[in-house]
1. Assign the value 11.2, calculated as mean count of other Cβ atoms within 10 Å over residues 75-82, to the correct structure from P, Q.
2. Looking at structures P, Q, which one was Cα extents along the principal axes in Å calculated from, given that it came out as 99, 38, 25?
3. With helix-only ellipticity at 222 nm (-39500 (n - 2.57) for each DSSP H run of 4 or more, over all residues; to 500) coming out at -14000, pick the structure among P, Q it was computed from.
4. Name the one structure among P, Q that FRET efficiency 1/(1 + (r/R0)^6) of positions 83 and 123 (r between Cβ atoms, R0 = 25 Å, to 0.05) of 0.40 was derived from.
5. Suppose FRET efficiency 1/(1 + (r/R0)^6) of positions 19 and 115 (r between Cβ atoms, R0 = 41 Å, to 0.05) works out to 0.00; of P, Q, which structure was it derived from?
6. Say we calculate FRET efficiency 1/(1 + (r/R0)^6) of positions 3 and 35 (r between Cβ atoms, R0 = 30 Å, to 0.05) for every structure; which of P, Q gives the highest result?
7. Of structures P, Q, which gives 1.3 when distance in nm of label points 7 Å out along Cα→Cβ at positions 27 and 43 is computed from the coordinates?
8. Given 0.25 as the derived value for FRET efficiency 1/(1 + (r/R0)^6) of positions 51 and 107 (r between Cβ atoms, R0 = 25 Å, to 0.05), which of the supplied structures P, Q does it correspond to?
Structure P
Amino acid sequence: MLRVVLDANVYVSAIIRPEGPPGRIIERFLRGAFSVVLSPPIVDETLRALGYTKVRRYVRATVDPQLWFEDIVLLAELVTGEHEVTGVSADADDDKYLAAAVEGRATLIVTGDPDLLALGAYKGVRIVNPRIFLGLLGR
C-alpha cells in the first residue's frame, strides 16, 4: 500500500474546504486508498495550526478540528520521530516532513509548501502537490 506523508497545510486546507483537493485526499485516506505516515512533530504542528483563530474562523461550526485530526492520527502510522534531517529544505521547519518520510518508508510527501515542492524528491521520496497526488491515486 502507498505510504504518504501529508504536510500540515494539507490537513488545514482539507478541514476548511473538504470539496477541494486536500479534502478529497483525506476522504480517500479514510476509505483506505493509502496509508498516512505521521511523526510527533507533524502532529504537534498540525494541532497548533488547527487551533489558530484565523483557521477556526473558516471551519464549519459542526466540526471540532482537534477531534477531526485525532481520528486521522488514530488511523495513521505513527513513527517515533527519532530520525533527523537537517539543512535540506530552505525552511528548516520543513525538514520534519523529510525525516518522517524516510523513517516511515513513505514514497510521497504531499504539500502545498513551495520550499518542499522545490526539492522535487529526497532520498527516493517524491514531493508533490495535492492535485498531482490525486491524479496519481486515480479514480
Structure Q
Amino acid sequence: MQTFLIIIGIIAIIAGIYFALIKTGKIGDRDGDYIADEIEDTIDDVKDEVNKVKGKVNKTVKQVKTRVNKVIDELEDVGEELSDVLSAIKGKPTKSKLNALTKKQLVDSAKKDFSAELEYSTKKSTLVNKVYSLYNKK
C-alpha cells in the first residue's frame, strides 16, 4: 500500500511540475489543451507518415491485383492453346499438322501424351519427326 502511495505521489509531483512549466510558458502549448506542442507536432508527423505508407500499400495492393488478373488471363490462354494442340494432333497426326505447331507446343504435347522429355534447343524439324514417331508407335 505504501509503494502505491509513493508512486501516486511521484506521478502527482511530475504532473504538477509539467502543469507549472506549461503555465509559465517554458513548455509551449499553442491551443491550451495542456499537451505540449512538441508532442502534438510529433503525433501529426507520425500520422502523416502512416498515411503516406498506407497510400503506398494501397497502390501496391492494386498493382498486385492487376498482375494476378493478368496471370489468370494468361493461364486461361495457355489452357486454350493446350486444347488447340490436342485438337490439332487428334485423329491421325501428320507431319504437316505437326509442322503447324510451335516448338513449345510440340515439346508440351510429347511430354503430356508420352512423358517424353524433348529439348527446346532441338531444331523444329527434328522435333516434328520425333513427335510424329511417338504418335505412330502408339
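Each value in this text was obtained by applying a stated rule to the coordinates, not by laboratory testing. Everything numeric here is computed off the predicted structure, so don't read it as measured data. Cβ atoms are built from the backbone, for glycine too; each structure is taken alone.
1. Numbers: P: 15.2; Q: 11.2.
Comparing all candidates, it corresponds to Q.
2. Of the options listed, only Q reproduces it.
3. Comparing all candidates, it corresponds to P.
4. Q
5. Only structure Q yields this read-out.
6. Values: P: 1.00; Q: 0.55.
When FRET efficiency 1/(1 + (r/R0)^6) of positions 3 and 35 (r between Cβ atoms, R0 = 30 Å, to 0.05) is computed for each of P, Q, structure P gives the biggest number.
7. Q
8. P
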